[in-house]
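Novice: Once you scroll down, you'll see the structures, which are given as structure tokens.
Here, each number is a calculation from the coordinates, and none is a lab measurement. Keep in mind the model is a prediction, meaning the values are calculated, not measured. Cβ atoms are built from the backbone, for glycine too; each structure is taken alone.
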Structure I
Amino acid sequence: MFNRFLFLILILGIAADVGAQAYPSKSVRMVVPYPPGGGADIVGRVFGEKLGGRWGQQVLIENMAGASGMIAAEAVARSAPDGYTLLLGSDQILTINPGLYRKLSYDPVKGFEPIGLVAAITFALVVHPDVQARSVQELIALARSRPGQLNYASIGAGSQHHLGMELFKTTAGVDLVHVPYKGSAQYLPDLLSGRVAIIFTGLPPVLQQIKTGKLRALAVGSFQRSAVLPEVPTVAESGLPGFQMGAWFGVLAPGGTPREIVAWLNRELVQVANLSEVRDRLAPQGAQPVNSTPEQFGAQIKAEMAKWIPVIKVSGARPE
């Protein structure tokens, strides 16, 4: 009886392996919840191109922008759980939207099978040169001496820029005024002119201005220093231990996708993320390839959701 049980386990294991090897037998669709040409689109296309080359099957990138990523997330969550429809998910979709919207059309936890993280974008705490602060601690001291007088820009209520500064305000115990914009093209002229003093933003829109001295980076929000700004400390090492703020992208499949396909896809993502060409192509976007296990990715989604929901509540952010 025991030998028959072991034989059954062996047969099931072989069948699962064969099933994974047979996948993919046709094109795979990767849904990107943002417009073409942006950072997310570039990440999706870089990984899609490399994966397709490895598989001998095309990875079709489908841009499905709108409603803060909810249209794309819902479409993927409702797709067949067979591994042929994937989502390039972001922290906005999976961990911020649940606190920002009273009702979502998808379940960020039960609706997907996390496969793995693929890229992280460094955020930096940036000020206009006229701001009399050259460190995080000096900015905190200045803000405490002038409560409600310093302002900061964002790309809209509930955006990562907004919530990152709200997290900073809460952690540092300072009072800053929020000035929302539609995007970097709108806030950058005012930041360069000094009409707004501060922003917590991804590096691509401001990196050149930081390097030329038109803006000053006080710290980066990642746990480790950025390779493109190695002299700039992290917020955590600047007196706010445990502080972390950044953006990330990861690949997910519809809930119920077979575990052997999820595991196989994860191994493929790790292989692609470790390619030097991928690192070089993402660097101009202020992004770097990362990887994780499916379990680590799932745990990160839950942990960050728990972090952002109270921040959103305190900020009073509402969808625009």
Structure II
Amino acid sequence: MDLRALQQFLAVAEQGSLSGTAKLLNISQPALTKRIRRLEAQIGAPLLERLPRGVALTVYGRSLARHARLIGAQLRQADAELEALRGGNRGQIRIGAGPSWLGDLLPRAITRLLEDRPEVQVQVTEGFDDSLRQGLLEGDLDLAVVALADGPPEPGLSATPLVWDELRVVARAGHPLRARRNATLEHLLAYPWTLTGVHTLARQRLGELFRAQGLRPPEPTVETDSIEFKFAVIRTSDHLSFHAAEHLLQPIAEGIATVDVPHSSWRRAAGLITRSAGELGPAAQALIRNIEAACWAAEIERPSGLPAARALT
């Protein structure tokens, strides 16, 4: 498959217009159309659907665009690694991390890596499981440390469980519910909630807890992917949220505490996620070994069906 044609197709996919892409790439529209049609002939399926204004990707086009982005990411990674070797640098790592990993385990692993490989550059992106998985699939990240889904990972990704953590209902330390005896899930519904997006695992698991007790899950009055903003809202109101208990030990969570209510917590596995296809560079492989070592050097637990793991809670 012609790499240049693939790059031009990806540009069309991102621009949504053949004429606009032709101007951007400084080529004629007929030449661009010819290359796209040649790709379609190779694949044996239409990639673009012509609209009154612009074009849209077909199901085949969306699939090819996803793979084209990964190919582009691999090429950029190769260029960066080769340039790093020429310049005496030993590579760059782009890692995504859930909030619970940022206070202890990941900094420890990165510090150890840089002691052995001081020339390595590490880029850390904070996020939740859904956005980090998407970043991996699109080639924006090399690996991620994050909460893992209960079932197998989605196609294209590989998961390695390393630790346990626990999701709990949280509120400001002086919240009325923290002093109430015999509080139930139903009592939690009397208060407003600040939650992450509907596609995050934490939000989905909170809903499952309420549905298991025959209750409708809380609908957030504030929805945000910002941990700092979420904690700020909770500190200054009676809002409740659902959050990893381990993260409450970090300075950012000062003034935030758990609310002890029966059937309101969810224990989950967390660990490494990488792309199934494509080999990681030496620096990324070394960082993975350091992350595993940081987990296994702490308190060891062997839950059923998982390798040795550290209990975060």
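Novice: Consider the structures I, II: one of them gives 144 for volume of the Cα convex hull per residue in Å³ as calculated from the coordinates. Say which.
Specialist: Here the read-out was taken from I.
Novice: For structures I, II, which has the highest computed value of mean count of other Cβ atoms within 10 Å over residues 24-31?
Specialist: I
Novice: Shifting gears a bit: Which of I, II yields 3.8 for distance in nm of label points 7 Å out along Cα→Cβ at positions 32 and 280, as computed?
Specialist: Here the read-out was taken from II.
Novice: While we're here: Any idea which of I, II comes out highest on relative contact order in percent (Cα under 8 Å, 6 or more apart)?
Specialist: I
Novice: For mean count of other Cβ atoms within 10 Å over residues 96-103, which of the structures I, II scores highest?
Specialist: Ranking I, II on mean count of other Cβ atoms within 10 Å over residues 96-103, first place is II.
Novice: Still on this structure: When mean count of other Cβ atoms within 10 Å over residues 40-47 is computed for each of I, II, which one produces 23.4?
Specialist: Matching structure: I.
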